[in-house]
Structure P
Amino acid sequence: MSRTADPSRKPALLAQVLEYLLDKPLATLTFRSLAEGLSVSTYTLVYHFGTRAQLIHEIVTGITERQDVVVRAITAEQGDLQTHLANLRHSWKLSLAPRARQFQRLEFEAAMLEMREPGTQQASLAMFHRWHQVGIDALVGIGLDQDDAEIEARMITDMIYGLHYDLIVSHDEERASAAFERAIDAYEERLIALVGDTRLSA
């Protein structure tokens, strides 16, 4: 008689995979090297993740789930500009932690692999669309029309992604943070101008 699959095994195994990869390149990852690193069988990995493309998808999904606290905060803003800006600043502060930066590197590397590998489910693109949509909804709540909200949400999402890349390659936290603050100030000014309501000001 075969054993009943443990539903908690895959999430626990994925958490181990993420920890293992924090200081390793994703491009050279194989089921064999991962099995050796985690002291499990390749059968176990294939059983839970199927193919390498599916494993990469699960890795990106796992990283996404770690960002849920920020997504929930932005979703709950109820149209308050200052709360929106505070949530963006909090998100940036969280991204400065060394561990978060390692996950960002892993996220970027997984995104590049997804672009190259056939059969991958494009979890990185879904993650980008998620951040973009959360931004749109927040800005519509503040008072922007849909077209302006889509443009501004894309600009702020791209800016944050770009500065995350800056942190990964330059390790210059001070200058990246200064650029973030200047971009957020300009973002606030544009939003106030677009809504045309000085009550949005602090």
Structure Q
Amino acid sequence: MSRDPSATKASLLAAARVEFAAHGAAGARVDRIAERAGVSKERIYGYFGSKGKLFDAVLDEVLDEVMEFVGAPGKDIGEYVRRVHDFHRERPDLVRLLVWEGMQGGGSCPNRQSRVEHYVRKNRAMADAIGLDSAEEAAPYLFMFMALCSWPVVVPQIARLVLGEEVDTDEGRERLKHHIGDFAEAAIGHVREQQSRV
């Protein structure tokens, strides 16, 4: 019995996501991905062309999940930032994938037009939410909020050292989430106040 191509592709993406999050694009093994997905290695190349393109497809899929879960920035910046924090806490594989990409020579993000468009939309939404004229003015705020939300996932050991072991409890995580959201609200409040004086 032949397999449904869309189900096979979904299985490959799910298996690749686990493998890439654990080992990065360079350390990931195509045979482990194929075994986890229950298909031959040749299927990976047939569907995606290369391991690098499979990595790109996994990142695109995760970024689509971010938009579905988090949405775009709105007037309540604190609530938006808290949703970003929740996403990273509940799905740490996105942060891990991005860290691996950066450590393995990323930065130029070749062949990632969909990712460029993703962040152009977010920057525009951030500018509208803050009341800035251009997406370029809003981009540093989006970047800083993303960093605040992802840092506890990148270095959980530092979070424990600085904030104490309770940061790993539900109560500790909720407290951190609210601090980050409050900080974002205060920062944007300051920006809005400056804008009103212009």
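Here Cα extents along the principal axes in Å was calculated and came to 66, 41, 33; which of the structures P, Q was it taken from? The read-out comes from structure Q. Here distance in nm of label points 7 Å out along Cα→Cβ at positions 133 and 149 has been calculated and equals 2.8, so which of P, Q was it run on? Of the structures listed, the value fits Q.
Rule-based calculations on the coordinates, nothing more; no lab input. Since this is a predicted model, take the numbers as computed values, not measurements. Cβ atoms are built from the backbone, for glycine too; each structure is taken alone.
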